[in-house]
Structure I
Amino acid sequence: MTAARGTVHAGALFGARGGTVPIPGAVAGTVGRVPRRVAVMSVHTSPLEQPGTGDAGGMNVYIAETAREMARRGIEVEVFTRATSSDQPPIAELAPGVLVRHVPAGPFEPLGRHELPAQMCAFTAGVLRAEAFHPPGYYDLVHSHYWVSGQVGWLASGRWNVPLVHTAHTLAKVKNAALADGDTPEPRTRVFGEQQVVDEADRLVANTDVEARQLVELYGAVPGTVRAVSPGVDLRSFTPGSTSAARDRLGIPQDAVVLAFAGRIQPLKAPDVLLRAAAELVRRDPELARRLVVLVVGGPSGTGLEQPEGLKELADQLGIAANTRFLPPQPASELARMFRAADVVAVPSYNESFGLVALEAQACGTPVVAAEVGGLPTAVAHRISGLLVPSHRADDWANALAAVACDTGYRAELSAGAVDHARGFSWRRTTDALLAVYASAVTEYEHAMRTSQEAS
């Protein structure tokens, strides 16, 4: 808890915004002052970007969906992100009540994550400059996403005298403990930066109980500051539908065996595991080559940019190039159609803090075969909505994929379980829990500030 930072704005302590109210749908008995204006830090990627390429992924979806849900409840949200083009307007509306501020910091072009720390001074200056045009106490809380944003959030929250809530999304120590072959370890700079944010944040939001334990055990987080809040899924866009119609639209034969992957093309996400498993299935049953379709949706990012054609070259080497279709990142409606066309969706990542793609596929009624890592055992209910694989070996993955894709009865059973499981997650539920975290952070912070003032 860092309530003693800086000089207190009267508005931060005694402003009329908000009130002491219970949080709908949150943990029973949770009360506190609900913030009425939240500053969200998302330095390295914008919620306006298409998930699936560059650095855009599940975090983008998370920020956009929770911001929209907060705005529906009358909470104003402003997202600060780095401007990557001179054509971007200074301010854009994501949805009514949700603004995205493009902050100039460095060149007007995408930067790799390892290049971003050098721009944090410029970015922070832009954030503080934007707030300076408002009256004191304009923002009630800062929520930062990913460690570089946490660095900015730490400084901004101290300057504005408001609590800092931080969501890591991924952790360097966890990623480095489970690297894919040939992948590059996260630098010490990031480890140090994450530790600083963990030490300074008033609340840490983890995607799962597993991540919450990792924050405590690996980073020494104070257990009382950590809250596990599961992400949700857009249950309006991702719904069950006709497999036949989806395949017709995509030009896929009705009798095809369809395996799918959606996500950024990089070693961490391990799409190569799916290709190797598909090749193993063909090796076991050469007749399957006539019916097999492997859909890969996404674009290269991170270390995947070092060999942007590497996955296509691998498909050719494995002899399944003719069976593999590479598609660019898709909007939600088209992604849902692809999920409906598939017999199974593979999520073979080496690490996932949660795995939104797994939930989206299940919401469409498609079983998921996922790696038993990170938050995926929460996102996928083993033998109920899909299967979890404890290794990345091609033969283990071939066994699991075949068990689902080639057994109509079992697939139908898992499909029903997938829909039921996904319905337990929604962005409304996620936002309820986030607002409970916000309320407790604001209330505790203001109480500490009052106590400090009275003592002085």
Structure II
Amino acid sequence: MKSKIVENQDGTMRALSNRHVQMIAIGGTIGTGLFLGSGSTISKTGPSVMLVYLTLGLFFFFMMRAIGEMFYSDPSQHTFVSFISRYLGPTVGHFTGWTYWIGLVFVCMAELTATATYVQYWFPNIPSWIVELIFLGVLAGVNLIAARLFGEAEFWFAMIKIVAIVAMIVTGIFMMTSHSVTPLGHASLTNVFHNFSLFPHGAFNFISAFPMVFFAFQGIEFVSITIGEAKSPHTVIKKAVNETLLRILLFYIGALIVIMGIIPWTSLSANSSPFVQVFKLAGFPAAAAMINFVVLTSAASSLNSCIFSAGRHFYQLATEVPENSWMHKTFAKISKNGVPAAAIILSAALVLITPLMSLTTAITSVFTIVTGVSSDMYIIVYTLAMVAHRKYRASSDFLPNGFVMPWYKVTSPLTIFFFGVIFVSLFFIPEDIIGAVGAIVWTLVFGGLEYFRQRKLVPANMDQ
């Protein structure tokens, strides 16, 4: 017997089941960074890359516990940004909401570009703009129909990623336990720590791996955005958040151990997917095509999630402006299907800029810079979420018997400090400097404009 779908006060539906949310959480944890980019990080730092993943995994877990605690106290909210508005004020909340939403639109664009690249692996003669229009149209349609359909799509997208990782881990364990002979030597667990050095290519390469892994984990907070439409929010929050660290250990650390056990890290190619390299050594000739399919579904999954998230964030922004404004009247609405349709359509329409980018290289260069800036802005957004959590703890909303963050007095300031260190480290990595400077300029200019806008609104509201 199916459980009845509950309708929220704003018209959205609690249609996402526990299995949907848990798989969305796993999908959010595993990105294309693991399938494609992990070879680059391993080649930079060797086995000590696992320490980088563990450290970042721990701090992302603390961040998720902070966000989860606020959602547990009020699961009716659609985005964690609403808590920033509540506890840090409308100026900071509006700045964060717009920043996060714009960042999401650019992530959507990047993922849409990626889907065309992966499809052209099989069909090189199909123009990229056609592939992009098809994927965007289908996934925007999925999001417009119902939250449950979105959840079902994410469930199967995540399942494909999990099957690929588990298949590689099982293959690797078999090869290592049977000491399979490859052109690179014997597959063995001893390969992982053979001639181990914490900084095999110097301290700089080790430190520069932290931002790379940080961006691989970016989007892990996405599962929290599903809470407002989950059937049993309190149960779902605890399970989804608590298993964050376990998933990182299993999927990332497990995969890294297997990769380095089969391929000595000094022999690993930084420019090719380590998954493809492992499967080819295992005698699987179609490895490249299979992993291409996995990363295609991974990019489609990220695009699907981005459209969902961007729609909810723009809807949230529309609810926070005066009711007589055009933005509120147009976008602060929920369709008969229980989704913020107008906000989803606007977000998807902006992503249509992507097919135009193939027309000139100048647009692509600008896009690369802006994507870098928006990625770096996520560090600031995450930090503001942690500060909002501290304000929540000092407020009357705090539930001492709720889903409290462990060792709060130590872990909260430590996480904020760690995010600050990650941001500062960007200035020491040549390719990240432009993005980091851009993030500061964006904060000062847009944050300043928002501050003066809110100051103008206060007297106007007092006159009413």
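Every number here is computed from the coordinates shown, using simple stated rules; none is lab data. For clarity, every value in this text was computed on a predicted model and none was experimentally measured. Cβ atoms are built from the backbone, for glycine too; each structure is taken alone.
The table that follows gives values for the structure above.
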item	result
Which of I, II leads on volume of the Cα convex hull per residue in Å³, largest value	II
Structure with the greatest value (metric FRET efficiency 1/(1 + (r/R0)^6) of positions 84 and 300 (r between Cβ atoms, R0 = 35 Å, to 0.05), set I, II)	I
Which of I, II leads on relative contact order in percent (Cα under 8 Å, 6 or more apart), largest value	II
Of the structures I, II, the one that -22500 was derived from, the read-out being helix-only ellipticity at 222 nm (-39500 (n - 2.57) for each DSSP H run of 4 or more, over all residues; to 500)	II
If FRET efficiency 1/(1 + (r/R0)^6) of positions 292 and 324 (r between Cβ atoms, R0 = 30 Å, to 0.05) is computed and equals 1.00, the structure in I, II	I
